[in-house]
Structure I
Amino acid sequence: MIQRISVLAKDTFRNYCCNRNNIENTFETYIRERYLMVKTLFFLEDSEKIDQIVHDSVKFTGQSVYISLSPSASYSFERSNIPYKSVRDYGGGEERYQQGMENFERIDRIVTILDKELAYLHNIPTLTPARYSIYNLKILFDVLWNTIFILKTIIDTEQPDFIRLYAPHQGKSEERIYAFSNDESVYAKVLSMDGWITPIEIIQESDPDRPDQQIMGKKNSSISQFLTWIKERDLLFNLGLIGKRQGLVSIVKALYYFVASWHRRPVLIYNSGYNWDDSLLELHRIGMVPVFRIRDKTFDKDISKNNNYQKEVQKVCKAHPGMREFDQILGIGVSAFFFERLSQIIGRSIQESIAVYPLTSKIIFQKKICCLLHSVRERAIGHAIVQAAQDAGIPVVSWQHGGAGYCYHPMMSFIEFINSDWHFVFGESVAVSYRTTSKRIGLKKTPTFVPVGSSSLDTFQRNEKKSAIKQANKPVVYISTQYLQNIYFMSQPYDPVDWDEHLWDIQRQILNLAKKNPDKEFIIKLHSIHKNKEPLLSYVTDHGIKNVKIITSEMTVRELTDIADVVIFDLISTGILQVLTLNLPIFVYTGLHVIDDEIVLQLKKRGYIYENTGELIHALNEYIHTRKVTDYTIDTTNGDFIFRYGTDIHNYRSAERAVKVLNEIIRPR
């Protein structure tokens with residue numbers, strides 16, 4: 001059933017509604033009776049509602065302006081031959097970036113208040129659960145601020161008389177991993193708030209039940225139970241990882257080291273260890289055993305689904321004078337929604353911290369843990385575990401989990417190394433970048449940064465397979481980054497509003513290139529969040545492109561590089577580091593993101609790098625036909641970039657280097 005939500009600032013409309021016996025279609029009737037010529041903005045977020053927009057638009061006299069809020073909506077307008085604008089047409093990237101940087105200060109003011117006022121809930125002096133929520137709070141602040149900013153910019157520019165938003169299904173579940181989910185409409189929530197002077201109608205449907213997903217879950221329950229059983233047995237899990245990544249012989253070695261270790265020094269790995277997981281054999285060799293595991297899921301049974309602390313957070317939000325600055329954002333009344341979502345996030349953080357801290361402290365004491373190892377922290381659980389380790393007096397050593405250091409990225413501090421004692425990084429240039437970041441954001445405690453390389457990149461190279469496909473028949477592989485949708489940060493100098501449409505432009509040009517080269521197979525790997533592979537699938541179907549395969553998680557980057565003729569990237573990321581451990585030619589687009597000039601120059605020695613999409617596509621087409629690019633020479637063995645930001649491609653001994661440093665850290669104990 002469609003829910004129609006009208007948000008109207010003018011008392012005349014409210015009085016008009018009250019004075020009519022039949023209020024059905026009141027909004028449209030009001031328009032027809034009171035205005036002859038009006039300007040209506042039609043916002044399309046859900047591409048499936050394009051037919052409804054076409055049907056509804058005939059009811060409105062005057063000027064209609066159609067605005068796309070997503071790449072799928074943009075393509076829907078194109079398919080229907082409807083002239084439209086997208087959010088990217090309203091510019092203003094630098095102002096948004098500044099707004100995002102100011103949000104760090106706003107978040108700091110909020111968490112300082114809440115941690116002080118709510119300390120009585122846990123009575124552990126070192127715990128700061130509100131501050132542990134910074135990852136989700138930054139998303140909440142940035143997405144909410146940015147959505148209001150772009151809507152106000154559009155309305156101020158277009159000066160409409162009425163607004164209609166066609167939003168996606170309204171989900172029934174309030175359970176989210178992040179501050180927002182990509183299944184909800186932030187635009188619908190924002191346009192429902194007080195403060196808009198233009199009449200607004202939101203058209204949104206309830207999310208239908210999906211029983212097929214429940215059946216799928218039952219079908220796989222036996223496998224899931226077995227995997228859960230393995231994960232709960234650390235030794236078996238670790239040996240399984242060693243065998244999967246390094247072979248059966250390595251399992252035998254690890255068992256020998258485990259049994260033969262006379263002076264054992266147990267270590268604890270939090271969540272997926274990334275590079276630590278690829279260093280397990282070396283940890284066993286040097287006697288850092290047993291290797292215990294602690295995961296977010298370890299505590300799920302101890303964390304109530306009922307957020308008992310949410311009400312306590314809300315009380316502070318409503319009563320504390322320092323919270324009044326957050327009642328409005330850019331003149332829009334956000335307090336009801338903002339404080340509710342804020343309370344959910346921080347209430348959950350308090351729950352997690354209270355459950356995790358004592359249990360971690362107990363594990364460290366009982367297992368005689370010598371060191372905590374980790375890579376990424378997004379939830380409060382990770383931060384509380386780190387604090388428990390710090391309070392127990394054992395060192396905390398983190399290790400960079402993926403590509404980084406190419407530009408100023410302050411969120412990496414809170415995701416990877418805040419409160420660590422040592423932080424292992426891939427290369428010296430990453431260490432320099434992280435030191436600069438720590439200084440700029442004013443971290444009170446900066447870890448010691450140690451360049452050791454990446455055992456995961458080393459493993460990637462060791463597992464290289466030689467493809468049996470003949471050179472002429474190998475596919476072009478395009479590894480694309482993700483649409484931001486509702487989950488992003490405004491902490492780097494790029495425009496998040498332009499990102500999704502910009503990325504869609506690149507993807508479409510690659511599809512057009514494939515159509516021009518029907519004898520060449522193209523594989524496009526989308527980010528795993530793109531479950532429905534739209535709008536690419538529709539574009540391929542509409543244009544009869546037969547030589548393109550679109551995948552998400554069907555093949556790994558490792559498997560793709562085994563069969564690829566050439567690899568294309570639209571963002572400098574971990575995937576590039578993985579490919580650079582091999583001798584494959586790469587094409588990289590650098591226009592999505594601001595990258596330091598020196599880094600681009602280093603990468604140009606190794607691959608074909610372009611900031612302009614037209615030049616990128618022209619060079620790709622030339623390479624497909626001639627195996628070279630005019631006036632551009634690369635050396636596929638050049639290691640300048642990967643030496644500085646990845647690993648040592650001459651000896652691939654990152655695990656040995658990392659564990660040697662770790663041994664020195666633990667030895668004084």
Structure II
Amino acid sequence: MRQAYKTPVINQGDAELKRQEIRDYFHATFDQYESLFSVLKDDSVFYERPESLRHPLIFYFGHTATFFTNKLMVSKIINQRIDPDMESMMAIGVDEMSWDDLDEKNYDWPTVDAVRQYRQHVRKTVDQLIDTLPLNFPVQWSDPFWIILMGIEHEKIHLETSSVLIRQLPIEHVRTSHDWPICNEIGHAPSNKLVEVPGGEVQQGRNLPSTTYGWDNEYGSQTTQLESFKASSFLVSNQEFLAFVSDQGYATESYWSEEGWQWKNFRQVNQPIFWIKENNNYRYRTMLEEIDMPWSWPVDVNFHEAKAFCNWLTEKTGKQIRLPSEPEWYRLYELNVEEDHTNWIKAPGNINLEYWASSSPVNKFMHGDFGDVIGNVWQWTESAIDGFEGFSVHPAYDDFSIPTFDGRHNLIKGGSWISTGNEAHRDSRYAFRRHFYQHAGFRYVESHEEIDQSFNSYETDEFISQYLEFHYGDEYFDVPNFPKACAEKIFEITAEQKFERALDIGCAVGRSSFELAKQIPHVDALDFSARFIRNALSLREHGQLRYMITDEGELSTLKQVSLSDLKLAETADRVNFSQGDACNLKPHYQDYDLIFAGNLIDRLYEPAKFLKSIHQRMRKGGILVLTSPYTWLEEYTEKQQWIGGYKINGENMTTLDGLHHYLSEHFEPLEAPVDVPFVIRETARKHQHTIAQMTLWKKKT
């Protein structure tokens with residue numbers, strides 16, 4: 001085993017001594033990564049794919065070095081590439097795909113020697129930068145040394161993920177190494193038991209500037225008030241998991257989620273991936289060896305298997321057994337582990353490569369009543385990863401966290417035997433798809449408390465994001481926010497009228513609905529687009545929403561909207577969002593004293609049908625408000641269905657004429673039409689400036 005290095009403290013110190021510390025940290029990480037790949041039997045193994053959903057190992061051998069170059073380029077720390085072809089080929093494609101989405105693209109991979117030479121060039125470049133870049137304390141996000149540390153910590157992540165891939169190679173493709181020794185204790189496991197954990201308030205999140213390097217998802221804040229719960233004293237051992245396997249756990253659908261059962265059948269698994277069945281016995285695969293089953297070591301499973309075990313144990317014991325949440329893991333940590341990573345003299349668990357290149361018995365490292373609060377194997381949680389309040393994206397690595405904020409990536413906590421640097425930090429937050437294998441196992445908890453599985457979606461669809469910015473984002477060219485301006489104009493013109501029930505039809509992503517609800521106790525909001533409604537519902541339920549807006553080409557910026565900041569939160573629950581068709585409304589949408597159709601009529605397939613029937617949905621004296629720029633397009637409305645914008649007998653038929661034609665039987669104009677301008681941002685340098693016309697109509701009594 002090589003010397004263990006801890007992630008550097010970067011908020012204080014002597015600059016020259018810190019340069020040397022970071023240089024040592026960089027070279028030790030680079031050496032350790034190359035040592036990992038030295039266990040491959042020969043160069044041909046670099047082109048094997050141990051996991052069908054991932055690239056061959058040659059990609060990962062080169063990827064961490066190209067990452068350095070690419071991030072140094074994007075941060076303008078260097079201005080010349082080392083090998084553009086390699087830096088393009090090995091830049092992306094790291095993340096595992098869905099379990100049923102095989103990637104069969106062909107790549108012209110470089111030779112192993114070419115990658116080795118490239119790595120040496122990168123090593124020399126980074127070493128020179130460490131010597132010459134300005135170093136000030138505290139090191140900030142925008143500082144060059146933050147990018148250097150980003151590259152080092154990124155390689156430490158791949159030290160671990162590559163070791164998992166190597167562990168999945170056929171045993172004849174690897175060789176043992178004195179640099180990677182395994183634990184020699186493989187006895188029987190202790191009996192597991194549930195131990196009381198007192199409840200309390202859990203604070204999560206880091207602040208900038210920070211003591212050490214951190215990934216963007218670690219910053220921000222979250223407070224959770226936990227009830228008391230019970231947690232298993234030990235991680236689930238191979239021996240404890242054997243009872244689930246022997247009881248036909250892999251063959252019993254009721255223990256599995258729908259997603260988990262589909263994955264199990266697709267992969268045809270009947271036991272943990274690193275168990276090797278020989279007749280009626282099991283052997284065990286470490287990274288480089290096959291050994292007698294170490295029953296006292298923690299079992300290595302993915303989330304689906306861990307969850308199925310918990311469901312099985314619930315049935316067997318009658319107790320409410322599940323995986324811990326992220327805050328519950330933090331509660332275990334703060335009650336049982338005294339020091340964080342940077343203050344360790346010796347790691348208090350099987351972590352940071354300070355002991356072995358394998359797991360060890362689940363009772364080897366005790367923290368009070370609990371074994372392995374940190375280290376040995378990562379621990380799956382019930383929590384899907386999301387950003388904390390105040391989360392923001394690091395501009396040099398804008399796709400590190402956001403792709404995982406989708407409800408399909410669950411957090412793993414505590415680190416494993418090979419978790420080094422930031423991975424060993426208390427506040428590190430890593431998440432993987434639920435079918436993915438890591439050096440990960442689990443402990444279980446008994447609790448009746450429901451886990452909050454809500455998460456903030458990050459809308460990346462360009463069209464939807466444009467509308468989110470249009471409704472909730474910045475104002476451009478001094479043009480007021482359109483949905484807000486419409487609501488204010490309605491209330492100004494109808495100041496003497498009291499509204500009890502409103503219908504916002506064509507509500508898009510919902511800003512006008514929330515604005516109306518500030519003064520109206522019941523608002524029904526409909527849109528034909530389920531995607532629009534999904535975002536409006538998410539905003540109402542969570543109070544905030546994040547989306548990506550295009551700056552130029554593939555470059556984008558993360559935006560966040562908060563109902564509280566817009567002073568819309570207190571009345572948001574008055575709005576009921578649903579998908580609906582304005583030309584075919586369901587019968588229960590009626591009895592309204594205000595109907596608002598914002599920029600709707602020139603997007604309907606039968607606008608006349610809507611206008612001729614809308615009076616049936618309204619109370620006598622009710623107000624109908626229409627806005628539209630009257631941009632008739634055949635892609636939305638067949639020309640024969642237009643209500644204006646054409647000639648009849650050589651005379652102009654405007655849309656305003658058409659509105660009078662279809663509405664005059666049941667409505668009278670309340671006031672002269674009003675122009676309401678709006679701006680839609682397409683990119684940082686391209687905007688649509690449009691003027692809608694607002695007309696107000698009062699239903700005849």
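Read-outs throughout are calculated quantities, based only on the coordinates presented, and are distinct from any laboratory measurement. Worth saying up front: this structure is predicted, and the values here are computed from it rather than measured. Cβ atoms are built from the backbone, for glycine too; each structure is taken alone.
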FRET efficiency 1/(1 + (r/R0)^6) of positions 60 and 548 (r between Cβ atoms, R0 = 25 Å, to 0.05) - structure with the largest value, from I, II: II
Parent structure of the calculated result -9000, given that helix-only ellipticity at 222 nm (-39500 (n - 2.57) for each DSSP H run of 4 or more, over all residues; to 500) is the read-out and I, II the choices: II
Which of I, II leads on mean count of other Cβ atoms within 10 Å over residues 132-139, largest value: I
With distance in nm of label points 7 Å out along Cα→Cβ at positions 324 and 492 derived as 3.9, matching label from I, II: I
Parent structure of the calculated result 22.1, given that mean count of other Cβ atoms within 10 Å over residues 268-275 is the read-out and I, II the choices: I
Comparison of I, II - label where distance in nm of label points 7 Å out along Cα→Cβ at positions 524 and 596 is highest: I
Among I, II, which structure scores highest (criterion: Rg/Rh (Cα atoms, Kirkwood Rh)): II
